[in-house]
Each structure stands twice: as structure tokens, then as C-alpha cells.
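These are the structures, in C-alpha cells.
Here, each number is a calculation from the coordinates, and none is a lab measurement. Here the structure is a predicted model, which means the values were calculated and not measured. Cβ atoms are built from the backbone, for glycine too; each structure is taken alone.
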Structure I
Amino acid sequence: MSTTENEPAANFIRHIILDDIANGKNGGKVQTRFPPEPNGYLHVGHAKSICLNFGIAKEFNGSCNLRFDDTNPEKESDEYAKSIEQDIKWLGFEWHKEIHHASDYFEQLYGYAVELIEAGLAFVDELNAEQMREYRGTLTEPGKNSPYRDRAIAENLDLFTRMRAGEFPDSKYVLRAKIDMSSPNINMRDPIIYRIKRAHHIRTGDKWCIYPMYDFTHCISDALEGITHSLCTLEFEDHRPLYDWVLDNISLECHPQQIEFSRLALAYTITSKRKLTTLVSEKFVDGWDDPRMSTLSGMRRRGYPAASLRHFCTAVGISKKNHVTDMGLLEQYVRDELNVIAPRGMAVLRPLKVVIENYPEDKIEQLEAPIHPQNEAMGTRKVPFSREIYIDQEDFMEEANNKFKRLVLDKEVRLRNAYVIHCHQVIKDEQGNMTELRCTYDNQTLGKNPEGRKVKGVIHWVSASESVAAEVRVYDRLFNTPNPAAAEDFRTCINPNSLSLISSARVEPSLAEAKPEQCFQFEREGYFVADRYQHSPEKPVFNMTVGLRDTWNS
């Protein structure tokens, strides 16, 4: 699969910007922004927006701002803000200069709201929420004007000033733009632009008790920062007339262009922050960075290389049409990247003891194996070989047909990077479970085939005495249905077998010495990563990243 990350992908947004530059619009400047709300961790959908905004800016020698939309203090935290910063850097991008915040502009936003009031384009309303819904109308019926819509300008200014001063309880009053209650676009039916909310803000503390709404804040913040192209997902398309109306009616000369594109939807995942929060708070997962989560921090902990996500976002493309992307496509980009960069190692997840009876009891032989069979520059590693080894239980059968190319009673198999062994006895416990195999080895088969016979199969193994006990976490999809968001209760779609803990695994010594977040191919098993937090040489912990082949369509 191609991973031409450095080649810009053709899309309609890029064509718009090319035309703007050709026509001298914005003086040929390109300035974008990524404006997350710090009310949760970033997810895979954000990766597409990050790659687009930062990528467009880089391609056209512009810059991209990171701006936190911190206008909803009840749900925001420093933890979320820090995680967003870390995820953007991990994905491979850097924002322009200092981080921006909507709260940086609270005083200016207040001033522009006053401008609208003074122009007769905003009024203080005291309808309650239920009344406001009633007055708003429906998709097929126009709304009707609030009885407070025609307050005098002086009265509106007085009430708004007192709202800021904290004279009124929460929700007593709101400030609304005065646009058109008969507009076919419900977003233009006198939308709320300020509300009273007493909540401690992570940056301004208790200075403010009124907070601007997103639609009012976003466009002004863009203009104040000199953004040229405000790239949003399609759900904001109906909000664009309001974006333009606000900027057309205040004393700001800069007027960014809002352009919408389809969001990234990935099968078998949830990207709603509210639902992701539910998964965490109700302990269906072990935090925002659980490797089963669709968050960027979860994917990082699972071992997804940042480059594979960038390649994936390029492959998905930018369009105006919403569609669901197959999880298999993302995993293939992960697999392609890891196949190139991941060192190899052997791990036995379900150990079955093998005694090689004709091998010396006190001998430990250091065999040499390539770190990467397709990249000699990565060098070699030492793999200890001894009289007692472990193989995987699934690699042995007492009886099998010719399609089973592993170890069979009274037949031979090659041990990866080692010798050919022959099994002649199976030892079982009182319950009939296999506990041990008795074998012999051919000492003339290290690095070469035996004379006069052909050995068909190759299996992996580790030394019983020199290997290290490890915990391995094997992951399946978190949800059992491709579209859990469509269910009446998405929690009913959770896969109860999404995590399997293997505590009896054994790994070769080189794997135990892995650094946290170092990825490997466990030969014949898949790709795994040393856990970011819990892995240590004394107690190795590995998370399964992806299998060696696509299993999503099986």
C-alpha cells in the first residue's frame, strides 16, 4: 500500500486555496486553525481535521493556530487541554507560536456584543428554555418574535451590563442576536449569543459569570487571529450564514472564509465525546487512553505509529460526502508502517513445554537471528537455546492432515532461526491435558536443511530457562456492531470479549528489554507494543497492536 505522505492530496479545499492565491485574495496568505474544546481527549475523527489544517498550512507556507474553545467551563479541564497538546505533537505537528484560547478574547467578545446591541441587532431575552423552544418554530413552520425583542437599546445595554456584573441568577436572561424568526435556517432565528453561567473557568477563574456561545465566539476568534480559511466539518454548514452575519455586523475588517468537509466516521467505533466520556466514567474501559478506545491517546498506547494515522487520513481524503470508513483500512496502514520499522522477536503466548532429550542439559547456546529479515542494517540479536523450550499450544497436534504445517507427533518441524526437531512422545496429566512434549533435534540443521528430507513447517519458540514471563493484552473490536452510535443504547453493543489478558506468556530476553512504546513483530503472532506506563524489564507488559493479516472481514 502506498504511503506517499509528502505528496499533497488533491481535494476541493486545496483547489479553493489555490484559486485564492492565484487571485491575490488575503495577499496570498494562508492561515488556518485547529479549535478543539478541552472537554475530552481527541479521537480519530480529530486526526483528519488536524492533518488537514496543519497540512494545508504547511503546504502553502502558512501557519496553523491551536486555539482552545474554552467557552463551556463546566466540562473543561487542564487534563484535557494537556492531552490535546500532547496528541497534536505526537501526530507530528506544531502550532504557530503560542497557544490561543477563546478566553483570551472574552473582553473583546463582550465589546462586540455591545456593538450589536447598540446597532439594534441584539436584545436581552427572558423567555425560559421551554418558551424559547415554543417560539422557535419547526423545520416546516416559522418561529415568532419574542415579546422582549423590541426592548429599547438603552434597556438592553443596562440589562447586559448587569448580567455581566452578576446581578441575576443563572438562566434568568440571555442575549440573542436579532436576525429573522421566519428564516428557513433555524440557526438564524435569533440565536442566543450569551448566557449567564456561574462556573469556575480553568483560565479566568470566577472573573466572568456570562459566557459567549460557540457560534458567536468562533467566527470572531478566527477574525481576530487573521484566519484566512476556517475549515469545519459538515455539521457546521448550516451555521455558516450565522458565521458570516456576525462578522458582517461588527467592526472587524478581517472576514475568514468558512469551508466545510465531511468528518471521519470509522466502523465499529464511537467518536461522540459524550459517549466516550460514558465509556470512561462507567468503567467500560480503563480510561481515555485504553487501547480499545478511538482516542488518539488510546491508539498511541495500542502501538499505532503516528505516521500510519497520517497516511490513513490522506487515503480517506477530503470531500463533502459523509461515509463510514472500514476499520480494516486503518489497520492496513498500521500494519504497513510496522512491517517496515518494527524489530522482530519471539513470544509464546500459550506455552507448551518441549524437552529436547538429546540436547545437553547444562548447555545454553546463543543463536543469532536477524532483528529484521528485510533490513540487514538493523543487525542481529542473540536468542538463547536450551534443552527445554516452549512452543505455542496451537502449533502442535497429535494427528493432523498435510495442511497443518506445524509440529505433529512422529513428525518434524523447524524451530525459527534454530534446529529441526522431531516429536516422539506426548505427556498428559490425569485429565488428559498435554503438559509436555518429548523431542529430539538434528544438530546438523542449524542454518541449513536436513539432508535427504524436506521439512515443511516453521514454528516459533523460546527457551524455558532464559525466557521472561510477560503479560500480553490481546484486543478485539470494542463494539460488536459496525454502527454502535445508531443503537438506542450504544452500551448494549459493547463486545464483552474485547480484551483478553494472557498472564502466562513467555518472551525472549530482547523483548523484555524493550523501552515503553517500542513496537515489535512477535513472529507468527502479530504486532505488539511495550505498554507506555506498565512495562518494565522485570515485568514486561505488551499490548497487541494489530494482527499479521486483516481479520475484520473474516
Structure II
Amino acid sequence: MTDLVNSGIFVVENLTRGLPIPRSRKLVTAFVGPAPRGPVNLAVTINNIEEFLANFGSPEHSSRMEQQLHQYFDNGGEEAVIVRIVSSDHRKRIELPGMAGPLILEARNPGPYEYLRVSVDYDNIPNDDECLFNLTVHRLRSSAEPFVDEQEIFRAVSTDPSQQNYIGNLMENAGLVVFADECPAHRPFVTSGLAVGEEVSYVYCSNELEQLAPPGDYDLIGSENDTTGIFALNQVPVIDYLAILPGDPLGDLGPVILFAAERYCKSRNAMLIVDPLLSWVDIESVISDSRLEVLRSPNLLVYFPRLRTFSSTGSREPASAAGAIAGLLARNDTGAARFGTRGDTDMMIRRRNRASYTLEDYEVEQLERLGINSLYMAGPGRVELRGLVTSARSTAQVVEWNSLKKRRAALYVIDCISHATRWAAFQDNAAEVWKDLNSQIEEFLGGLYQSGVFAGSTAGNSFYIKCDIDTNSRLDGQNRRLSFVVGIALTRPGVYLAFRFQHDHLGCVVSELGWQPGFALSA
């Protein structure tokens, strides 16, 4: 039986009417980019580095994605979503000879590190049946380590298309292999001894490594209609941070992918972690770079400098710190219900590290004014994240959006409310529904107020909710469409940032309204 992930079916649970909105959950970081092997354009959730290695890693290739995940989990990250991107669909093949020609199978996942082996036998198959056979497929850890990571077994399958157990139909849902050509009329021969000492004989795919060109920016962007690239993240309900690895390890993300990723993060209530440009070698090169104008958004977290790590040749090279920063922020719960009371108590990156450039205190202040966070050498091997600003810091946008802490708090509130109130899209737009919505959201925001998330001294000047005939009168009397407004005070009591939530059967659209004093006074 094939699981839901491999079948392409994705199930997302929403809260039902009357249930409280949870005020605590794990923070989720998504990593999009090249990896040695594994499924492509499929969002896979992992909870530790071992799960990454089993699905995407290879002992023969230490990837940048693996390094980012080590940083992430070492620094406190608990849940990550991986989307592997490739530039080519070249797949390894296995040919199984037979009386009517070979049965040719192809690895479902592309790439040179996808190692498979296949076994054919006729156990418990009638001797006079020329179509039935058993097929076993193994996915191996590497060419040098025949450790079986996954296996699929197809028993008593047939090469006859008229039969219910036709191998072609079963292969449509296989997770490891697919047909590379038409199925021959007769079954393949039993696999014979290709490896000494094995109780079962196998046919192996080629061990030759055919290196693929790195994915480009448009591969990383992908297609919303096809759910590829960054849009593969539509398969998961929540992301808080997004880190994108450029296809070229010696290149930067281009302006097109940065623009697309920023827009996507805005639609998902998430923050994009942006690595320093490779040309940023000192504070002067950062300040004078005209490309800073592209990096102006409250949904971007930019930092400088990179970390300095050992390369495969033993030399020290600048490396991304996106995984370490995401793990550090997750460790400090920078968007959850405890956001307001815990503070930024531990901004030190774990394990011994060194920044690729040593910042002075005044340079940290300069970068903060530019909307750039700093990796500061706080002692030998001790790197501290300073600034905690969004890249909107140097613009004239809403002052609350300068602070990473406040921006993440607002995004967290918006995301929780928009997901938990989806039930309202499938109810009549009526007074009893408005009352239930008001109660559900008030209980949620009241709990956040008690945790110290908001600036007000009382619940009355910390937040408000308005869901009534005023917020719904312009919806043309349509049922199953509903609108309400929520205001939250993040900086000063009674000074609200207001957001309109509008639900229909397609989803929830959230728009920022700014301060709405009339709504606040009537709440």
C-alpha cells in the first residue's frame, strides 16, 4: 500500500466550530534547494538529521542542504520541511532481460546518487504461467554501503494488461521505480547471481555518476499551477521561516527568485532568511551595495557576515548561517505564545563557530540602521545574533515592522486566526456565526495578552475583534462568505495594527488596514 505522501494526496486539518485556537506550536522552517537524492518538488517534513539523511542524503556527497540541517537542529530547530529541486529529470535505469524482451525500470527520483537494486523470482508462481512473477525493489544508502533504506515488494504481478494485478497499473503508485518503456508480453527471467555471497540475487543500477547542472533560479521558483519549486510548500499548512539554497554554490540568489520568494512569504505569513551577497566582504561593501534597495521588506531577514567553515579540501570558506539562525529563533520561540514574556535570552549560535568578518560594535549599529542583522564575535568560537530587525528597518513603513520580534508576533497571530477560522467559510453568514467567531478569537487573543504578547495594560486596550453586520454588509448577501477585522497593539496601548480577514470557499485573504479607531472604539 502506498502512503498519502507518495500518492500526491495531501490532507490538511482545520479546526471545527467552537474549538479554541491553539496558542502554542512548533516553529517550522522550510529549506528549498538542491540535495543529493530523494523526491523532487515534494514537501517532506522531518524532525531530525537522521530523517534527512535517510530521504535525501548520501554518504558519498556532503551537501549544503545537509550542512544547513545540521545547523538547524543543533541550534534548537524541531521541525523542518524539505523541498528538493533539480535541473534535470535524468534517472538511473535497471534492465531485466526476458524471453519477450527486457523489462526496463527507472528510478522515480532523479539524480546520480539514487542507488537501486531489483530481484525477480517465481516463488509460489505456477510453472506454466509465463506472465506472473515477484518483484522486489531496494533503495540503497550508497554504492559502497548496500544498506537498504527502503524496499517495495510486488507479489504475483502480471505482464498481461488485461489482468487486475497488471504490473503497469501497480507501478503508477510505486514509490521507488517507474516504467521506462512498454511492458513486454512475458515476464522477466529470474535474477541470477551477480554478487558473491548473497542469498538472493539482484540486478543493480549503474554506479556511474553523471553530474547534473545545478538548478537555476527559475527551477527554484517553480510553478504555482504545477506545485513545483517554492510552491511545493503549498502542500504543508504552516511555515514560519524559509531558507532557499542557490543552485550554484558559488553564486547568489538572483533578484527574480528573491522577489518571488518575498511575495510567497507574504502570502504564507512567513519570513525569508536571506544570505549575505558573496560580494559583501566587509562593512564598506555592504553599505555601498545598490542591491540593498531590492532587500526592503518586512518579510525579509538579512544578516552579515556569513560563517566560516571548513571545506572538503580543509580550507576555511564562507558558508550560509541560515540554518543556524532559523534554529536559534525557533529555540527562542520568537513567534509563539510565549513570545512576549521570554524575550531574546539566548541569541548565541551553538557549537564553536567563527564569522567570516569580525564586526565592531559601531558596525553592528550601522547594519541595524540598514535593516541587517549581525553575526557578532562575542568571544573565541562564540557567535551571537544581534539586531533582530527586518529589512524594512531603513524604510518609512509601519514602525512595528522594523522589529523582527513584533513582525513575527503579528504574522503568528494572523496565521493562527486565518487557519483556525476556516470553518466559517462553510457556514451561513449570520449573526450566530459572527458571535461564535468573536468568542473564538477573543479567547485566543486574551490568552496571548495574558502571556504578555501585546502592549496594552488591559485586554481592552491590547486588542479588539469586530465581526458583525458592518464588516459583512458589503458582501452582497452571499452565503459562505464572511469578513471580520482584528486589531492588535504591539507597541503602545490602544494603538492598533488592524487586519481584515475575508473567508470564502477558496481560502482566507488577509489585508492590512492600519489603525482603525472607529472599529476600536466600537469593539
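Can you tell which of I, II yields 6.3 when distance in nm of label points 7 Å out along Cα→Cβ at positions 160 and 408 is derived from it? It would help to have the intermediate numbers written out before the result.
Working: I: 8.4; II: 6.3.
It traces back to II.
Given that mean count of other Cβ atoms within 10 Å over residues 104-111, derived from a single structure, equals 21.9, which label among I, II identifies that structure?
This figure was derived from II.
Which structure, out of I, II, was mean projected area of the Cα convex hull in nm² calculated from, if the result is 29.0?
So the calculation was done on II.
Taking distance in nm of label points 7 Å out along Cα→Cβ at positions 296 and 400 for each of I, II, which is largest?
Between I, II, the highest calculated value is found for I.
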